1. For helix-only ellipticity at 222 nm (-39500 (n - 2.57) for each DSSP H run of 4 or more, over all residues; to 500), the calculated result is -11500, so let me know which of P, Q that is.
2. Taking Kirkwood radius over Cα pairs in Å, for residues 157-284 alone from the coordinates of each of P, Q, which one would give 17.5?
3. Using mean count of other Cβ atoms within 10 Å over residues 229-236, single out the structure from P, Q with the greatest value.
4. One of P, Q was used to compute distance in nm of label points 7 Å out along Cα→Cβ at positions 61 and 117, and the answer was 2.7. Which one was it?
5. Out of P, Q, which one gives 15.0 for mean count of other Cβ atoms within 10 Å over residues 397-404 as computed from the coordinates?
6. Check the numbers for relative contact order in percent (Cα under 8 Å, 6 or more apart) across P, Q and tell me which is largest.
7. Quick check on the output: 12.1 is mean count of other Cβ atoms within 10 Å over residues 173-180, derived from one of P, Q. Which one produced it?
8. With FRET efficiency 1/(1 + (r/R0)^6) of positions 21 and 165 (r between Cβ atoms, R0 = 41 Å, to 0.05) computed per structure, which member of P, Q shows the largest figure?
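What follows draws every value from the coordinates through simple rules; no lab data is involved. No experiment lies behind these values; they were computed from the predicted model shown. Cβ atoms are built from the backbone, for glycine too; each structure is taken alone.
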Structure P
Amino acid sequence: MSDKPFHLGWFTNFTPESWSNSWSSHGETDWTGGFYVDLARSLERACFDYIILEDTCMVADAYGGTMEGSLKHAVFAPKHDPVPLATLIAAATSRLGVVATMSTSFYPPYLLARLSSTIDHIARGRFGWNIVSSAEDRAAQNFGFDAMVEHDARYDMADEYFDLVCQLWDSWEPGAVVMDRERGIYADHTKVHPIDFEGKYYKSRGPLNTVRSPQGRPVFVQAGASPRGREFASRSADSIIAVATGIEGMKAYRDDIRSRMEANGRKPDDCKVLFLVSPILGNTEAEARAEAERIVSAPGYVEQVLVGISSNTEIDFAQFELDEPLPAVSTNGERGSLEKFVQGTGGGGTKTLRQLATERLARCVELIGTPDQVADRMGEVMEEVGGDGFLITRPGNDLSRKYISEITDGLVPALQRRGLTRSAYTYEQFRDNLLDF
C-alpha cells in the first residue's frame with residue numbers, strides 16, 4: 001500500500017437531501033442551505049480538500065419526453081443555484097475549498113470573472129470554479145437559444161472564454177492597492193489595466209472593477225472525459241473530476257491527462273485527478289453488501305438512474321427494453337458520460353440497460369465493506385493508479401446525515417490512521433492545500 005497521502009473531495013449539488021427513506025432528516029427539505037453548511041463543516045473536520053457543487057439549468061424531459069421522471073425522483077430538479085450556497089459555505093468554514101459550477105455558455109465572461117473574484121475574497125482564498133460548457137438543449141432554450149452548439153465547438157468557445165476571464169483576473173496587478181494616505185491614493189492606476197480583448201466569440205474592454213482576489217484566480221476544476229474535454233482540462237485544470245471503469249481504466253485516464261499536460265508545458269503534479277466513487281459502509285462486509293443490494297433493488301432505482309443519464313446525454317433511454325442488450329448510441333450531449341455509462345457493452349451491446357444502471361452504483365471502482373476494509377482498498381487502488389485521490393458522492397439519489405457521518409466519522413479516520421489522507425490542513429488557501437502533496 002502506498003505511503004503517500006491522497007486527496008479527498010465531495011461531489012454534490014443543491015438538491016433535496018434524503019427525503020424518502022428511514023434516514024431522512026426532515027419531512028420537507030430546508031432550502032436555506034443549512035444542511036449543506038453542516039455537510040461542509042463535517043468535511044472540513046475530516047480535512048477534505050474541497051466540496052464541489054454541480055449544476056444544471058433546466059427541468060429535464062429527455063427520458064420518455066416528459067418531465068415526470070425528473071420531478072418524481074428529484075433528479076436534476078429541483079436544483080437551486082450553487083453560487084449563493086458556495087458563498088454561504090465559504091463564510092461558515094475556514095480551510096475547506098468551495099467549488100461552484102458556472103457555465104461558459106450562459107454566464108457573460110465579465111460577470112463570471114467579477115463574481116468569482118468577489119467570492120474568493122469572501123472565502124479568503126478558497127473559491128474554485130467548476131468549468132462547464134453545458135450540454136443540454138433544454139438549458140439552452142431557457143437562455144433564449146434553440147439548441148446547444150456542436151460538442152467540440154463548445155470547447156472552442158470555452159477556450160476563448162477561459163483566456164478572456166484569465167486576462168480579466170490579471171487586469172489588477174498584485175500590489176495595485178497601495179492605500180497611500182499621505183498622497184490620498186487608494187489604488188495605483190498604473191497597475192490596473194484594460195485588456196481590450198476581442199476574439200472570435202467574445203469581446204471585453206476590462207479591467208475588472210474588483211480588487212485582485214487572494215488567489216489571483218479561482219482554483220479551476222473540470223470534468224474532462226471526451227478527447228476534446230481532456231485536452232481542455234490538461235491545459236487549464238487544477239483538479240479534474242474523473243470517471244473511469246476499474247483500476248486499469250483509472251490508470252489509463254490519469255496517465256493520458258499527465259501526458260497531455262506535459263505536451264502543453266505543464267507539470268503533471270500541478271493537476272489532481274480525483275476519481276468519482278460512492279463507498280458503501282457497514283459494521284461488517286455483509287451489512288455493507290446488504291445495503292448496496294437494498295439501494296439497487298429499491299423501487300424506482302433503475303428508472304432514476306436512466307432519468308439522470310438521459311438528461312446528461314439527451315438520449316431517451318426509455319425507448320429501449322430494460323432486459324435486452326443496449327444498441328449503439330451517440331450524442332451531442334455529454335459524450336464522456338455516455339462513454340462511461342455504456343462501457344463494457346462491446347460497441348454493439350452485450351449488457352442490458354438494467355445491468356448498466358445497476359453497475360453505475362460502483363462508479364469507478366467498487367468500495368463496499370467496513371471502514372477498515374474500504375480504507376485498505378482505497379490505498380491499494382491509489383497505489384496501482386498512481387494518485388491523486390477520490391471524489392466522494394452519495395450512492396443512489398439520497399444524501400443523508402447518516403451517510404455523511406459514515407464517511408467523515410468512519411471511513412476518514414480509518415484512512416488517517418493509515419496515513420492515506422491528511423489529518424490537518426497545512427495552508428489557509430485552497431490551491432496551496434491542493435498542491436501540498
Structure Q
Amino acid sequence: MSIQEDIRNAGVVGAGGAGFPAHVKAAARVDCVIANGAECEPLIHKDLELMLNKPRQIVEGLKLLMDATGAAKGIIGLKRKNETAIQALSEALDDDRIRLHLLGDFYPSGDEYILVYDSTGRLIPPQGIPLDVGIVVNNVETLYNIRRAVDGVPVTEKFVTVAGAVKEPSTAIVPIGTTYRDALEMAGGPIPKAYGLFTGGIMMGSLEFDLDAPITKTCAGLIVLPEDHTLVQRMSQTESNMHRIGKSACDQCSYCTELCPRYILGYDVQPHKVMRSLGFTKTGEELWNQFAWLCCSCGLCTLYACPENLFPKEACDRSKESMKAANQRWEGVTRVSPHPMQEGRRTPLKQLMKKLGIMGFERPSRFRGRSVVPKRVRIPLHQHVGVAATPVVRTGERVEEGMLIADVPEGKLGAAIHSSIAGVVREIGDVVVIERE
C-alpha cells in the first residue's frame with residue numbers, strides 16, 4: 001500500500017483550518033515541502049504544544065511527505081520567539097535535507113502565500129497554490145497525523161487550545177466530535193456567566209453560542225470572551241447590518257488596503273475599493289468585486305486597520321460569493337512584486353492583541369494530554385474540503401474507536417471519517433452521534 005493510500009484511509013486532512021484532503025497533496029511532485037508551525041491566531045497555542053510534545057513525529061511526517069512527493073528540501077516554519085519549540089525540533093532533526101525557518105511575530109505569518117515567500121523567496125501566482133511554485137505546505141499537526149497514518153492509525157482526535165476567559169487555559173488532545181461544552185470543562189469552565197465562543201480563532205474563526213456543536217478535524221481552538229466584550233458585540237451583528245454600516249460610513253481612507261498582508265506582498269487586493277461595491281448598482285459592483293478575489297480573509301482589515309470599526313473583510317467575503325454566483329472571472333493584475341514598505345507595514349501580533357483588547361487573556365495553555373473523555377460525540381460527515389462522507393454504519397450498531405463510519409465515493413474529493421470513541425451509534429444525519437456504553 002502506498003503512503004497516499006495510507007493517508008486517505010486514515011482520513012487525514014489539513015489540520016490548520018482549511019481541511020484539504022492530505023492524500024491529494026501527497027500525490028504531487030514538488031521540490032520542497034513546508035511544515036507550517038507559524039500559528040499566528042491570538043491566544044491559540046496548539047501547534048506550539050504539539051511541536052514541544054511531538055517533535056519527532058512531526059519531523060518523521062515531514063520526511064514521509066518529502067519521500068512521497070520527491071521533494072529534496074524540507075522546511076519547518078515557526079516563530080523565532082518560540083525558543084523551546086525550536087530546541088525540541090532541532091533535537092529531533094536527523095536529516096540534513098530539512099531546516100528550520102524562523103519567522104517574526106507578525107500576523108498572519110502562517111498565511112501560505114506569506115510563509116512560502118518568507119521561507120523560499122518564491123511568490124505564488126495570483127489565484128494560485130503553493131504547488132504552482134513547486135511546493136507543498138501542510139500544518140505541523142497534519143504531518144503528525146501522516147506519521148500515524150502509515151502505522152494504520154486514523155484521525156480520531158484533535159489538538160485543541162481552550163483559552164480566553166476560562167479558569168485554566170489548556171491545550172489537550174480531544175476526540176473528534178467532542179462538544180464545546182465538554183472541551184470547556186477541560187479548561188475549568190468559563191469565568192463569565194454570559195460569553196461568546198470564537199471557534200478556530202478570533203481573526204479567522206467564527207463566533208458561536210451553541211455549546212453542543214462539535215470539535216472537528218480543522219478546529220484549532222476555542223476562545224471564550226465575555227458577552228460584553230467589544231469583539232463579541234461587533235461580530236454578533238448580522239451581515240446585512242455590517243454592510244449597511246459600511247455603505248453609510250466608509251470614507252475611503254484606504255488604511256484597510258495599506259495594511260493588507262496580501263496587498264503589501266504585491267497582490268491586487270484592495271478592500272477599500274471593495275467597500276464601494278456596497279453602494280453601487282450591479283454594474284459598479286462587478287468592477288469593485290474584482291479587488292476582493294485574492295483576499296485570504298485574515299480579518300486584519302476589519303479588526304485592526306479600519307479606524308471606523310467597519311467590516312471590509314466581510315465585504316470581501318460578500319464580493320467573492322457574488323462573483324462565484326455570477327460565474328464572474330477574476331481579471332486583476334497578474335504581475336506580483338512586494339510593496340517597497342512590506343517589512344515596515346507588517347502587523348506585530350502584540351500590537352494586534354492590544355487593539356483587540358485581549359492582552360489580559362494571554363496566559364500559557366498547559367498541555368493536558370488526552371484528558372477529555374466525553375460520554376457522547378457528534379461527528380460531522382462534512383469537516384473537509386470536498387463532498388460530505390457517506391455513512392457506512394447503521395443506527396444501533398456498536399463501533400470501536402478508529403472504526404470507519406463514513407467514506408467518500410471513489411473519484412470524489414473528500415475524506416474518510418472514523419469513530420473517535422467505542423460505543424453505539426444513536427443517530428445518523430449531518431452528524432453521526434455515538435454514545436459510550
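1. This figure was derived from P.
2. Checking each candidate, the match is P.
3. Sorting by mean count of other Cβ atoms within 10 Å over residues 229-236 in descending order puts P first.
4. Values: P: 4.0; Q: 2.7.
The structure behind it is Q.
5. Only structure Q yields this read-out.
6. That would be structure P.
7. Matching structure: P.
8. Values: P: 0.50; Q: 0.70.
Result for FRET efficiency 1/(1 + (r/R0)^6) of positions 21 and 165 (r between Cβ atoms, R0 = 41 Å, to 0.05) over P, Q: largest is Q.
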